[in-house]
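Pasting the structures in now, so scroll down.
What follows is calculated from the coordinates using simple rules that are stated; it is not laboratory data. Since the structure is predicted, the reported quantities are computational estimates derived from the model, not experimental observations. Cβ atoms are built from the backbone, for glycine too; each structure is taken alone.
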Structure 1
Amino acid sequence: SVHTIITRMGLKAGQSVAILGPGARGILMMQVCRAIGAGPIYVSGLDRDVPVRLAMAARLGADEVINVEKQDLRARIAELTGGIGVDAVLENTGAVEPIDESLDIVRKGGKVLWAGGGIRGGIVAPVDTYKIIVKELDVIGEISQIPYDWHTAIHLAGTGRVQLKPLVTHRYDLDRWEEAFDLAATSSECLRVAIQP
């Protein structure tokens with residue numbers, strides 16, 4: 001997340017951010033944004049994300065969480081930003097609709113990061129390149145990190161500016177590893193699963 005926010009996106013204090021997808025990575029991104037002073041920060045998700053993921057995002061510093069099955073994301077971001085849009089959008093869902101939404105909710109000259117779905121081989125999404133061109137957007141893809149980003153990440157976690165413990169929502173003994181893997185792969189009721197010896 002440090003690589004994404006600081007190195008790839010170059011986000012700064014005072015810049016507004018929308019994070020699409022409240023999984024562990026999205027919540028880590030939100031915390032790094034908060035740690036560098038970015039804001040306001042809006043995090044969006046689905047109905048199934050409300051009890052755990054969106055609640056965690058709100059608890060750890062999101063200025064507003066948006067359930068996109070109850071509110072229109074485009075309309076809500078327009079309302080929150082006075083019709084301007086956010087400075088940066090971080091898309092983590094790996095779904096088609098948020099790819100399109102990301103281009104609509106970012107301000108002219110803003111930045112969009114598409115990171116969702118990368119570990120699954122990506123997604124095929126129709127993209128209206130006119131939106132990118134006319135709004136003069138920077139669209140960035142990202143999946144990895146650089147070793148020197150680890151120093152910043154460790155510092156942020158060590159000073160408590162980024163909280164990691166709340167992201168481990170489930171713990172399993174080693175003999176229940178298959179159950180742990182199944183939960184991690186299929187449930188929106190968890191963020192990260194720890195397997196303990």
Structure 2
Amino acid sequence: MNELLRRLPDIPILRNRCRAMAILDAVLSPEWEYRYYSFDSRWGDGAEMASMRNGSGDNWFIVFSGAGVYGRGFDHEAPNAPQVLDAVPPVFGPYVTEPAFAAHDGSPLATVCFWREPRDTAWGVSAADRGGRGLFELLVEGTPEAYRDWAENYYETEVSLSAVQHVYALQPLTPTVLAELDPDIEFADLEQDIIQIDYPH
């Protein structure tokens with residue numbers, strides 16, 4: 001797990017990757033509650049938050065802020081390991097204790113966490129002995145082909161590789177690209193998502 005997360009790209013590339021995955025999910029899954037990947041560029045106090053929820057209890061959250069990046073993942077099939085949070089640098093303390101990332105009773109949930117400050121040259125990782133690898137494989141792989149394959153399986157529909165490549169390059173959405181992804185969706189349907197994700201337009 002540690003080796004996998006240390007393959008994450010530099011902070012700007014990771015942020016762009018999270019935004020691309022979020023806007024693709026917004027197109028393929030118009031109902032927010034059914035989306036797998038999300039991104040909130042206005043999460044709060046100058047911080048942005050990317051997230052993954054699979055509907056079965058697995059999730060991850062990644063906070064982008066002036067302090068750098070803090071990420072936390074939880075695999076519901078692995079033992080809860082809140083002790084991994086002890087290794088997180090104090091600068092990310094507010095995100096470690098963020099209620100939105102905790103269980104309903106406020107207790108911390110974690111299988112793995114990772115972080116990187118702007119001056120760092122590598123990712124710091126603290127992980128449980130097992131679990132969590134499947135949470136981040138697509139994010140680490142980072143290719144349009146990997147996302148297309150995942151989306152076709154998850155959404156049970158054909159997904160245009162050229163459209164995914166367009167989005168992964170963070171090019172503004174066009175009518176052609178939207179039609180390739182979902183012929184029934186229009187720009188007006190995505191207006192709020194584009195703003196929230198801070199996707200180029």
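Check the numbers for relative contact order in percent (Cα under 8 Å, 6 or more apart) across 1, 2 and tell me which is largest.
With respect to relative contact order in percent (Cα under 8 Å, 6 or more apart), the highest-scoring structure among 1, 2 is 2.
For the read-out Rg and Dmax of the Cα atoms in Å, for residues 130-177 alone, a value of 18.4, 55 was computed from one structure; give its label from 1, 2. It would help to have the intermediate numbers written out before the result.
On the way: 1: 18.4, 55; 2: 12.4, 44.
Among 1, 2, the structure yielding 18.4, 55 for Rg and Dmax of the Cα atoms in Å, for residues 130-177 alone is 1.
Taking distance in nm of label points 7 Å out along Cα→Cβ at positions 82 and 106 as the quantity of interest, name the structure among 1, 2 where it is greatest.
For this comparison of distance in nm of label points 7 Å out along Cα→Cβ at positions 82 and 106, the top structure is 1.
Of the structures labelled 1, 2, one was used to calculate helix-only ellipticity at 222 nm (-39500 (n - 2.57) for each DSSP H run of 4 or more, over all residues; to 500), giving -10500. Name it.
Details: 1: -8500; 2: -10500.
Comparing all candidates, it corresponds to 2.
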